[in-house]
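Please go over the structures that come below.
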Structure P
């Protein structure tokens, strides 16, 4: 006798759900073709890099997007940014990368790409960008070896990029 597969009480995609049950970033992502269907609850999109984010109130970690994975096929030769993280009513952008002076120009290229992408391809996500503090974070993956006296470091600060071991929200 064949067993019939039990149908889920929830059918369809998350876009079929009432908008009030989705976070602002989830709604913005669904309205942004480049990352549609790539927004995940909490820090799920960060997979192995979840430890790079610490929250004073974990209930405020609403959703995240792995931007790099979502847009890799569309922009294969670009310096793509890693993640968007929604905390409370704000979105922060996180790049996980080795932390040395020689990496600053590479991460700055990624930041430039992110800002351009947000303004031209993801304005609804850009509208959620954090204003309470800098929205852009570089979480280094190895020992910190950036020369704070270097012109690259000063340019990074000027661009609003915060270099951290862990992004504390």
Structure Q
């Protein structure tokens, strides 16, 4: 076992339970906590060539965990906002007349988008919201909204072209 592995193993054994306990107190679930701690240790291992520059490994790892917990909480909050917005859109966003086969295909394709792309696409296409309004409502940058819209359009184009050739 090399010196990096020995150092890592010692740090892991010494701090793992305290890190999980801290993460549980911030994230409120043991699954999220353990995953987050594992991500911290994975990142710490990736930085092993810089360990000699770190004065206090314990403080460094706890700092990494604190920042990652904050990011996880922000992501959970964004996901809650997306779910809330999807509920507000509800069934009103899907046309009830599925007698038009093209409309049914389009609706089916939109429903296959990942949740974030779907909500952003629906807000833009169905509510006619501007990118800035979408970004503000979902706490995203305008650039992120633009990227999601572009990806959604490409995905929809591919799904709809695939349906054309299958028909």
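I have 17.7, 75 for Rg and Dmax of the Cα atoms in Å, calculated from one of the structures P, Q. Which structure is it? It was calculated from structure P. Each of P, Q could give helix-only ellipticity at 222 nm (-39500 (n - 2.57) for each DSSP H run of 4 or more, over all residues; to 500), but the derived value -7000 comes from P. Each of structures P, Q was scored by distance in nm of label points 7 Å out along Cα→Cβ at positions 35 and 147; the highest score is held by P.
Taking relative contact order in percent (Cα under 8 Å, 6 or more apart) as the criterion, the highest value among P, Q goes to P. Of the structures labelled P, Q, which one yields 4.3 when distance in nm of label points 7 Å out along Cα→Cβ at positions 43 and 107 is computed from its coordinates? Going label by label, the one that fits is Q.
Only the coordinates and a few stated rules stand behind these numbers; no lab work does. Values in this document were obtained by computation on a predicted structure and should not be read as measured data. Cβ atoms are built from the backbone, for glycine too; each structure is taken alone.
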